[in-house]
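Below you'll find the structures, each written out as structure tokens.
Laboratory data are not the source of any read-out in this text; all were calculated from the coordinates shown. Computed from a predicted structure; not experimentally measured. Cβ atoms are built from the backbone, for glycine too; each structure is taken alone.
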Structure 1
Amino acid sequence: MFLDARSLPNDTAIDTDLCIVGAGAAGITIARELAGQPYRIVLLESGGLEIDAPTQALYEGAVVGRAYDRLDAVRLRYFGGATNHWDGNAWPLSPIDFEPRPWIPHSGWPFDYTALEPYYRRAQILCELGPDGFDPATWSPRRTAAPPFEPAAFEQRISQTSPPTRFGERYRRDIETAANIDTYLHANATEFVRTAVRISEARCATLAGNEFKVTARAFVLACGGLENPRLLLSSTGRDYPAGLGNRHDRVGRFFMDHFHAVAGVALLNDRSMVDFYSETETEPPSRGFTALSDAAQAQHETTNLQLRVARGSPSGGVAALRGIARDARAGRWPDQFGERLAEVLGDVDDVARELGHRAGLGAVPRTIIAVTEQTPNPNSRVSLGIDRDALGMRRLQLDWRHSAIDKRSVRVALELFGRELGRLGLGRVRIDLDADDSAWTEPGWPGPHHMGTTRMHDDPRQGVVDRHGRVHETENLYVAGSSVFPTSGSSHPTLTIVALSLRLADHLNGVLRV
């Protein structure tokens, strides 16, 4: 059942067994998985079923470190959360992402890849991906084969693209018709209250001005990589003055995002090589990417990153020349011949390269896009600022920082990529990175994938939640979503968020059925 929290009488008290705060990929997955169970669930969503400006404005905050997009522009605060602008691209983390890597400080998850593997298979179904895996060999002959790179140095992988799945639309009916789930829209959790080692209630408010509370046996915080730490830091008491789970100053630290950069140019002798990296028309669509092998990462002490060669769009002159040629082959006088000819003459360099490549006299340039794993950095963080939002909560400030290894890893990968193209006679690479690895100065853009701010670690001095997502020093508060990622890998986080949420749902079902 869907309810409007704005219609609740002031100071209403709602009692339930499980309270889930946030209805994005994580919250909806957990609620849907537990639908029909013999206990009650309350799902709280700050927004409604459509976006609205006053609710979206609650996301506003300050950027005090490296340049970043506006914090209210990279998230969506209504039912379905970030899946409402997800591009559908998905693939799992690699096994090495879960392992402690001596050259990457703070790396390693509390469990290995095999613990999450069965949940990845279930997550593929929820994300409406195909049954095939992510190895290019399983997709042959439906797509262009991967370049025959040396497997000791490179790994070729596939990402799949879902419709994309809008969880708020796709699974709305499942949530709405579940007899044991009450979903409150326009309901904002503003604080958790801890009594001894248990969360006794979640205090809530609406933009209409009414306040209410939810008591429960267990709570799940599933508001995303920025709001999860914000709510923990906003929940203070005499025994936890720095916020819940923050005795060791871990909440909000280790903020990670994937940095996308135009890192170089591939001068290719074989145009068809680009097809491996381009999205196919298969069902579901897929595209390839190249990553360093585990052995190469260890040898060169790099992060796990990916390289793609972009197909790119032809320049104006090249497009005009192709149009003239197309009309000529059809036996008709080219439309707008004068304008097209002027474009060709005004873009003579690109036109010459195109003609030279077609004649076998030159290489075609293609942009190389690098997507980097960001190393966990405790100084990359979100914290509470001074300004307050319409609910009276302190707004966030983001200080996004990179480490030298992040950029050096891209340089190393491009150098190895170029050597491999040369060895195979496929082309060569021009690296467009400056020599200073201490900071990124080139144009680039974030995921935006907000990860790491309530990181998972069995040691409370190193993390905020344990291997089950339970906040340290509490018995009944759990965190779901990419904020618990200890490391980010280079894959889009949605599939892993859903897999972790399915795993948490299984754990909660065991707890709540006792």
Structure 2
Amino acid sequence: MKKTIILFLTILYLFIGQTLFSQEYSSSQIDSIVIKAMSIEPNAGVAIAVVKDNKIVHLKGYGISSINSHEEVNENTLFAIASNSKAFTTAALALLVDEGKLNWNDKVVNHIPEFKMYDPYVTENFNIQDLVTHRSGLGLGAGDLMFIPDGSDFTIKDVLNSFQYQKPVSAFRTKYDYDNLLYVVAGEVVARVSGLSWAEFVESKIMKPLGMNSSAGVYQRVKNKNNVAFPHAIKDEKLRQLKTYLKNDESVGAAGGIYSSVNDLSKWLFLHLNNGKYGKDLSEQMISKKNHSELWKAHTNIGFNLEPKLPYKTHFNAYGLGWFLSDKNGYIVVEHGGHVPGMLSRTILIPELNVGIVVLTNTEGVYSYWTIAQEIIDAYLGVERIDWISEGKKWVENSEAETDSITTAVWKTVSIAKRKKSRYNNFTGTYSDNWFGNIKIWLKDEKLWFTSLRSPKLTGEMFFFKANTFAIKWEYQDMSCDAFAMFNLDENGKAISIKMKGISPNIDFSFDFQDLDLKRIEK
């Protein structure tokens, strides 16, 4: 009798454990999550891949790739995966290490002699892993303004020249600050060591062997553009199609240029869940187990908590090589997000559960790429469920409310502010920043205008705000990035320099106006 009771309790415990803590979503349940998300937030399109135990659980597209063409999204629709490209760059480096052509501790200057940081010691000691671990000492998104918005004429040569003029915000290798431009340098390392461009290397050495036949390193290299998602934004609660973000220099793709589909990316998930193995019966080894482990090692600490909170009980957050790392409910979670104007993506791997998730979206200003993935991952992690779809809607509303309250107040002040236009001549002229180049302050129909000579989309009218501060309304409005320009004057009231910062508290960090140090060079 006692044995029978013990057996019954054991079976009951296992049943309850399976029911409460491992309620994996079926494909139809994932459909329901996406439909709910798309009904709450005005998404254009969404595509999802979920894999487990080397099998496809869900592979599907939803909505439309373009509000102009109304083409439907499917599992083969190509999206910009943005910063999820970074993991391809570190995988490329791992391949070169496996081939003996590179070492993780190689000094960057040994491969790129003209590479120069803000300090001689940092320049001399900066190694390959420093390029891809966000511990350079530079600030969040330092130098991103060279490529955000698109349309600038900056090249890899300009990137390599820029770091010596950037000002550090922390000591070398002591603090995490997300960086994009150093990934561009990592892509240049791949090119110089392999003899192939970064895009050619990734396509031929990673995508082709995996069978990612539709994917490309950058948009310009997409062979068939008949099934490509276009970016969108929400304007007055309606979807508006944006122009595709284009990089003039393909080398920038190493930080965030790849176009791929959930069908192709499911093969990328399988590669990582099998520790670098792929092919029939996993007979091929693309990345050695040693170097694949290096990708998922915690290289840069982001945060640590001895008293973790529910539901995830997360003790640590860190950055590996192209991947964010954390513990959630006792499991290591490996993930990354991506964002370029109108395109957002998220990749998640739970190695111990052999689970992988990819969500791709093409709508700016909504959180579906994050909330849909979070709903799915929670089921596998066995945590108490949260209605992330509804929470995401609240985040959007709160963010918009905060932004609106501040920006509305700024433009209200502008509307009632008065300034003698005769004094505008005190501000006109050419100003220069060491890494961003020249900008021009000029008069157009008696109105003050700002124009970047190297990033022409950063052109807009300047409205008097207060004292010597003007608010710039950019012609570019794909993202909220209007900015303040604060003039410093000499003893005669003539402008000698400009400092800048974004107006919105929620401006994307890549608009690093605050890092500019514009000096007047010509009246």
Structure 3
Amino acid sequence: MNILDYIVIVLYILGFLYLGRLFKDSTSRQEYFLGGKSFGWFPLSISTAATQLSAISFISAPAFVGLKQGGGMMWLTYEFAVPLAMLFLMVFLIPPMFKMGIVSVYEFLENRYSSSTRILLSSVFQISRSFATSVMIYTVALILTGVMNIPMWITIVIIGLVTLIYSYQGGMKAVVYGDVIQMGILFLGIIICFIAGLHYLGGWSNFVAQVDSERLNVINFDAYGFAGGEQFGFWPMLVGGFFLYASYYGTDQSQVQRLFSAKDLPTVKKALLCNGLMRFPITIIYCIMGLIIGTMVATSVDFREMIPVDKPDLMIPIFIREYLPHGIIGILMVAIFSAAMSSLSSTINSLSAASVEDFFNRKKQLPDATYVKYSKYAALFWGIVCIVLAFFTGDIAPTVIEAINKIGSVFYGPIFATFVAAIGIRKTNYIGANVGLLLGVGINVYLWLFCPSVFWFWWNAIGAVVTLVSAVVVSLIVPVKQNEFDMEKSPVVIDWQKSIILLLFALSIIVFSYYLPSFF
């Protein structure tokens, strides 16, 4: 990197600090955490996509597809269940919660069950999300340090402090509009790497002639994820993925808070439709980009020798550093910064919302001025926590990332089932819900410790079923007086047009993926 690259990075950082200042005058809980419920479907959709298209996706997914042993285009199977999950959220899960006008998704469980259920799930979210985000910061800092040749602590501080300042000042508006800008920069970075890689390979036809055909296979109908070996089978990725994504997008505060920020319910449904349709095309682009650059590695001894055998994730950063012109390198470094900051900003805001709503303002007793002050203090606290934890992640980061993915699958299914029972099964009570949640998590922990042959994607479905059945049985055995909660105010209304679009799209991406090898 030279002075031109550093100028690009500095201008980007200053621009985002100014962005936070533009939205610094939030005066109420709805303004700070929900952006005044003023967002349309497009910025909400782009903001959600920006969080999902993280720095890890930009770096690790292409490395998995193009370079890692045992990798390839099977990465696309992660996307099969997304449209189906969005359809379920649109029809069943989100409308009743949105109509309550809540900020924290866990408040819904207190209204339906008890404060114990709310506090339990909010605490799990806050602890796990802050730890996972610190690992992301460390991982991105490690990669940027290798490219920019600056000490890691400086990289961590830059990512953390810049994000903290603009999130602290501007609340949800700074987060969403910042994500829109960051998404544009990151997508530009993917396209630049895509085109540059094709250029060095001599064009598309040369790439097709040299690509490893083994990496083109996507769907494996013979792998069921129950006997070890190959895990990325069709059924575990589709069924387990449905429970994972429905829970993540529908019950995780960092995601649901965006939907609660929409101006009305039709806007929410449009945002869910857009998310269901947007992820797969973006994933296809960065996966093919990974194939292209992985083919460069396979055909270039010099490039291959630059990448440590045990660190294939450095493929994209080294490609940027060695093969792109100055100025463009700065833009690509900004793209990686953008992805990291997008994930961190949404985490800070959602952790702050959960802390204030679920612990300090459960009775809605705080006046607006005090509420906003507490919210900013909470944002400052969680930002510092994430930054500090990043320094202690150390060299265990690669294994911790895998562990965090598994930890998510331990909890996602049971949490999802708790919300489903709350909305769809009137007979369940708070004792049944709490016991079902603990049993669902417990069975997943057992599978992790003693049944390694069960692919962790299945935990999402297994934990959900155990939780749901247990909640019903325990509620029937131990009846208690229910909270007054009228679900008739939110009857299920099916938007047939959007539902059919999502169903057809889910089918089309599966068919496309099945025939993908024949396109090359």
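For distance in nm of label points 7 Å out along Cα→Cβ at positions 147 and 275, the highest value in the series 1, 2, 3 is held by structure 2. To which of 1, 2, 3 does the computed value 31 (relative contact order in percent (Cα under 8 Å, 6 or more apart)) belong? Source structure for this number: 3.
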